[in-house]
Structures are given as C-alpha cells and as structure tokens.
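Pasting the structures in now, so scroll down.
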Structure 1
Amino acid sequence: MEKTLPVAHEPEAFALTPERERELADILTRYPNKQAACIPALHLCQAQNGWVSEGVIVFVAERLGLSTAHVKGVVTFYTLFNQHPVGKHQVWVCRTLSCALKGSDAVLNRCEKKLGIHVGETTKDGKVTLRTAECLASCGTAPMMQVDKDYYENLTLQQVDEILDRLTR
C-alpha cells in the first residue's frame, strides 16, 4: 500500500492597506534596523487582520528581511499576538496573586458561565474571546479584567454580568 503525504498549502496572501503601509514605513524609521521593528509590525498587521495568520508571518518576514521561523518565534512567544481568529471583543481576566486573593476565580467562573465558553474559546456568535493574564498591572484595584483596551477594576459579580451583557447584546 502506497503511503500518501499531506499536501502542503500556501498561506493566504496578506497585504496592508495603503494607510497602514504608511504606518509601517513610519515604524521602520524609528528603529535602528528592520529586525527591531518586528513586534510593532506584527501589532500593525494584527490590528488590520484581527490575528496573526501564516500569511501575516510571511508578509512581515519578507518586509523585514527575516526568516519566517524568526517571526513565528516572536508570535508564539508573546501572548498579545492572536494565533487564531478571535472574537470582536477580548475579555482578559487577571489572575495574579492580588486578583486571586480578591476573587478573580469567581470573576473567571462567572465569565465562563455567562458566556458559555472556557478560557481560550470564542462564543459561537464570534462576539467574545475569553482569556486570562498573569498580570494586568492593576494590583491595587483587584479583582479586575480588561475588555479590549478598557480596564474594569474593583469588580463585583454584578458588574461582570453588566459588562458581559453589554458585549453580547
């Protein structure tokens, strides 16, 4: 019996919009070499694409003169890069010691129950992805969570419900 090998496929091509091309050109002027601009270039591409696809990795590698292995290593090292499509909103629950002592487990459990998903998953309607973070630098106002770029601090479970209701409407 002849064994068949899986067929490799080309990543979907990625290109920046003209406005973001100008932003990339500006980014490149601020760094001593192109490799140093890898993280900001990836953030720019993720802002447009929503996540860092294989096509984005190839694009950044080619534009910065880096290997795709180097760019993929950056993407897999930093948790701020989405390696899969994510929801319209990202909810991050802080789990550092300060938040844990003030009830972050209850906040996380409420999020999972209310959204019907577990950490790392996205709601079926694509509205919310739930994540945890080891520290969101708001220890004095624990427990807290971040929704997209907004912080919600000194949380009660009622506030968590209200925040999630607004996101899922």
Structure 2
Amino acid sequence: MTTIVLVRKNNDVVVAGDGQVSMGNTVIKSTAKKVRRIEKRDVVAGFAGSTADALTLFERLESKLEKHAGNLSRSAVELAKDWRTDKYLRRLEALMAVADKEKSFIISGTGDVLEPEGDVIGIGSGGNYALAAAKVLMDTDMSAEDVAKKAIKVASDICVFTNNNLNIEKV
C-alpha cells in the first residue's frame, strides 16, 4: 500500500510518493523510495503495489523507452500489452503513474493505459485522498511541488498505509 500523486502545473511535472512499506497492518519500512526517474528520457514514475513487482515494471518501462526512442505513449502501451499477456508479468500487482514533459499516464496490469483528464493523478491506498487534495490546491498559487507535498500530507493524515516521508522527482 502506498500513495503516489502526480501533479502537472506551470510547465512543471512532479511525482511524489510516501515512504511507507506495510505488510498487513505492520509497518516494515518508513523510508522506501517509490518514485524513480529515467534520466536519459526525462521520465518520472511512481509505483503503488508490491515493491518487487514495481521495480520489475520500472525496468521494463525503461527498456521500452529505449526501444521506442523515448516515446512515452508508445512505451506505455507496449508495457501494458506485455503486462497483460506475458505469463510472468500477468501476476504482477502494481499500478504506475508515469509522466514526461508532455503526457501523464496511469498504467495497470489489466492492460489499461489511461491519460486522465486534468493535471493530477493519484494512485495507491491513499491515492484518492491525495487526488482530491491536489485538485483543490491546483487553483491556488502553490507550485506543483508544493501541491504534491501537501496532497501527500493530507493522505498521510487519513490513510493508515501512507506516511509523510516524501520522495519527489521533477521533470
């Protein structure tokens, strides 16, 4: 369980995630890094779900981006196809929020590649709380990073599977 929020505002793209790893009702780690950056391609991704599954998917996304010359749309669709049809990948349980300077997507194991309306994405156990908070904060003078930070803070106050140890990556 986790909370990831992606905010696109004023030409900035920020992905923020909490640091809590839980096993059942027990906190195992409070400083996990669930947000990663693919430096060569200016792509950021946040993961909700099983840690090992998320890392596997991140590596796959990175290889798809290399194969498709950094085209995030094509890479996301190809990853979702593999995820849905590959015997090994099909068992992975995670969601991904990914973005570059132009586009943002949610990628799921059911083969969905969603480009949500608006400039905010929230995934994970506290995703809806963070999404609601960020949507309200988008109408303020706050920066994309400040909106993301505050949204995770709101989620961490409500969701027991979310803490306020933030990891943030920007494009």
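Readers should treat all values here as calculations from the given coordinates under stated rules, not as data from a laboratory. On a predicted model such as this, the values are computed, not experimentally measured, just so you know.
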Legend entry - Given -11000 for helix-only ellipticity at 222 nm (-39500 (n - 2.57) for each DSSP H run of 4 or more, over all residues; to 500), calculated: source structure among 1, 2: 2
Legend entry - With percent of Cα pairs over 19 Å apart derived as 63, matching label from 1, 2: 1
Inset, instruction - Work out Kirkwood radius over Cα pairs in Å, for residues 59-122 alone for each of structures 1, 2, then name the structure with the largest result. - result: 1
Legend entry - Origin of the value 18, where relative contact order in percent (Cα under 8 Å, 6 or more apart) was derived from one of 1, 2: 1
Inset, instruction - Work out which structure the value 4, 16, 24, 22, 16, 9, 6, 3, 0 belongs to, where P(r) over Cα pairs in 5 Å bins from 0, in percent, for residues 11-74 alone was derived from one of 1, 2. - result: 2
